[in-house]
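Next up: the structures, one after another.
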Structure 1
Amino acid sequence: MADGPSVTLSSNDYLGLSRHPAVVQAAAEALAEHGVGAGSSRGAAGDVAAQERLEMDLAHFKGAESVVVFQSGLAANIGLIPALVGPGDLLVRDEWSHPSTIDGARLSGARVVEYRHADVDHLESILRQHRHDVTEGSVVVATDGVFGTMGDIAPLPWICEVAERYGADIIVDDAHGTGVLGHRGRGSVEHHGVVERVHIQVGTLSKALGVVGGFVGSSNRLRTALLARSHPINYSTQLPPALTAACVASLGVLQNETERLERLWRNTISFKERLSAIGWSGPDGGTPIVPIFLPSADLTRRFAARMRDEGVLAQAITNPTRSDSRPRLRLIIRSELTDEDLARVVDSIGRAAAKLGVGI
């Protein structure tokens, strides 16, 4: 291992909020007042004040009528989809949807059809083909806002056009978009200017917000249904008050310290320019997630190991669970990386590529 501290490109803490003094202090104060655990599920123990405050703040931030908080982003999808659709309904999802969307769809009992990744024409052909199969049930289109292993952004304006044409509701899982995209960090829906056209936004509090938890933003009607029917809400202990308080503080920092988002994008642009200078040719999905594809799983692991020996930690994805199965390094740029960090990473990538005799 090289001398000096490691540079980590495997963390989803895009804005460095997990260690922000205000976030840490909020957690510490709530911990001292309320203890470690919440003690029960939401329905049994009732809402804590911090959770109600967090949901109101998130609803305002995301432009939703209301929000329900879950224990994680994964729990949000698993709790949302079976409460939203069931037998007799149709859910059409992007083939690269997050596994939590896939699991929620399976649990729902709804008819599930995949469309090719980001292929709006294929989505429309599926809706056209199946529109007569659903006479009384609901039709829902589900997509990630940002696809986490590639870093590309869903074509939401065109998805909205097609969904509206066929009377379908839209779920956007914006785990990697919240806090990152849009000029205020409100996500892929703000980025594309379709806040009023997307019916349901799913998000996480564990990536750009730096804590833990998930949420569903939608209508008051869906909120009521989730509180009544969602298993993660009713049969699992709710978020500890200390973590909920930390999320409230983190969301406040995100909105008040706008320079963090600006620095994230300066770093992202700078890193991609440096990487291109040594031969990287993309694909560039337009986010701080940078994939480097390599010829085999073995080479990917060896590439990551050489970088790790130089103090640079990068995630080697060698067995993707979705249909995009190419081995890759996934690099995540963060606001807290310095120019020296970025240069060190690019130098490490260049040396590893030369040593292993592979292009990037």
Structure 2
Amino acid sequence: MNAAVETHAVKLKPVSKAGKLPVNMTDEQLQAFGQEIEAIRERIMNSLGEKDARYIRRMIKTQRWMEIGGRGLLFAGILPPAWLAGTAMLGVAKILENMEIGHNVIHGQWDWMRDPDIHSSTWDWDNVCPADHWKHSHNHMHHKWTNVVGMDRDVGYGILRMSEKQEWEPYYLGQPIYNFLLATFFEWGVALHDLEAEKIRHGEKSYKDAVPFLKEVWTKVRKQVTKDYILFPAMAGPFFLPVLTGNAVANIIRNYWAYAIIFCGHFPEGTEDFDMDVVENEDKAHWYLRQMLGSANIEGGKLMHIMSGNLSHQIEHHLFPDMPSNRYAEAAREVRAICRKYGLPYNSNSLRKQFTSSMKKVLRLSLPNRRKDGDTVTA
């Protein structure tokens, strides 16, 4: 089905223990829903085996050969076709490393293999953000408090206004510009995520307070900058400049793609955001429901799913963040059926439509909330 959001007669009226979430479910229905979602997780996690291990090892091998090929072509970068091919290949290699490999390994999706080389405690990804910082800001803060305004800092990344629940201020008039810069330098935005720039901007935190954090980031930045902008260009000798520019463009290609996939999975119209009181006394079934309502999927073929790190199945990723990503398509068929059974929305659409919808939200929320009867409407 290619419908944008399957609503199946959802009533936007909070009832019972489903709390203040915008669905109409009884306590019994909510718990039954949670049990069926949990059953999917248990069945798939208990079935993991050698076939799955071969998948991630093959993916790592493919990515590394693509990186070698891309860097090799850049060494002949004085020739325009070689530079274009090398830059494109390196860009794809960086996307694969960050999306389908690094992000998912650091989530612990492959820890069950007990392979010290493919483990969340040892993986050092090709990104200026330290893995330990990412585990805190993403694995913990974002996945635990998904779309809870004031608790999940991924709602706007401390830079943008992505919910009507965020108080508007004149600063947000520049949001289209901030958004473009975030997309272009996305890995740097990720690295500085835990800096809490909005608190510094409002005087709630001093620059001095940020020094220990910045020192840790600098250690990782120095390593990445040395590799992409000093070491490999220097190895190219007289072709220093083509290799330098090729590495820079490959990083930007990766940044734009990662930005697009992440925004399409979290901010299209139809995704919900929440007040902090929705997580009071939240049980597992309630958590599953909130994760599903706050996420969106991207429809496409197998290649697109791999290139997105299977975050095209963002709903399933938020329901099962530690499940190996190659199993999300299987889980998605069952999750969609359960949503249909309980009359719940399942937000799924093409990349073009999800991205267009997300960008419209960026523009709309750069302005104050619409007014009704002389009062500002707040969600």
Structure 3
Amino acid sequence: MLRDALQVQFFEACRAAEVGYEWLRAENRVLLESGSVVLFRALDNYERLRGPNLAWFGIDELTYTRPEAWLRLEARLRDPRASRLCGFAAFTPRGFDWAYEKFRSHPVAGYELIEAAPLENHYILAQVPDYYERLRCSYDARFYEQEALGKFVNVQQGQIYYAFERNVHVRTIEYDPRLPLRWAWDFNVTPMSSVICQQRGGEVSVLDEVVLATSSTPEVCREFMARWGAHRGELMVYGDAAGSSAHSATGKSDYHMIREFFRTRPAPRFSIRVPRSNPPVRDRINVLNARLRNAAGECSLFLDPRCRELIADLEQVCYKPHSTVIDKADPARTHTSDALGYYLWYEFRPSAAVGEKPGRLF
């Protein structure tokens, strides 16, 4: 982040203001023509900040640092040659964390918080006029308020899938034999869980769930065939990246066993769509909430009433009190929602594809 964002913008600002400088790359310091010295330092090990006497310091992405880093730097503001001592930071809120407490909730004398509305960012809007509209359609409402509007909201408290409403998202789903079946897994011995979905454009319908206690991967495949064996269209498999690891007993991975099972059965087109590693839990949750209802108020995820375990997950899975850790006290919970989340993240994560195409990348 220091190299790819902050330093790039610093040097661009120097050139735009016609300020001469010399960058000592080995020491990661800059000598300005005025005689000032600028040090670039990462804040991972904040104890290494205990050295220089500073006239000022600036931190980018403050909420991704430890509060101790701010305190160490604040203690170094004591350069006797400085006409003004100042420390500043730029950040996007991350709930009611230490930055909220220090700068908004209980500020001390000399501290000030400047809150900038997103539409004031004329630089971004000049380059990408629909920037915030794109985010509004990709993010769920709470996450949009935090990341785009810069508001202090708690996106990780209480019910995890807070966008779910039974009377809105649960309805009878009609199976379309012309569309592919999208089968998403969460590999767990008790229970082993998966959900079967179809996708029409950006709208996702969850047709069914397979939740079996003390089962194996081939048993779940047999149950799937008993229910959906008549499907002759494409079958796509999604799920937990951990399923790519071989079992110590069989020497085969879960996805290898799924592939072997369907090799001898009628399936015109069969594919497994699994990333090399699982997405961050927070990203997976945000994508699922955004499908339930995005910041524009649009709902694009619906469940058939037969998906009882998934409905229970969306209504009952919560964070542990005063933490961002998912509460897994009930062994029956989290599995079907995890499976659905893996599929939705794979297909709808907000990152733009990179490559040659006629329009802009974002």
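Just so it is clear, none of the values below were taken in a lab; they were calculated from the coordinates. Just so it is clear, the model here is predicted, and its values are computed rather than measured. Cβ atoms are built from the backbone, for glycine too; each structure is taken alone.
Structure notes:
- helix-only ellipticity at 222 nm (-39500 (n - 2.57) for each DSSP H run of 4 or more, over all residues; to 500) derived as -16000 - corresponding label from 1, 2, 3: 2
- Structure from which 16.4, 49 was derived, Rg and Dmax of the Cα atoms in Å, for residues 109-252 alone, options 1, 2, 3: 1
- Each of 1, 2, 3 could give distance in nm of label points 7 Å out along Cα→Cβ at positions 61 and 261, but the derived value 2.2 comes from 2.
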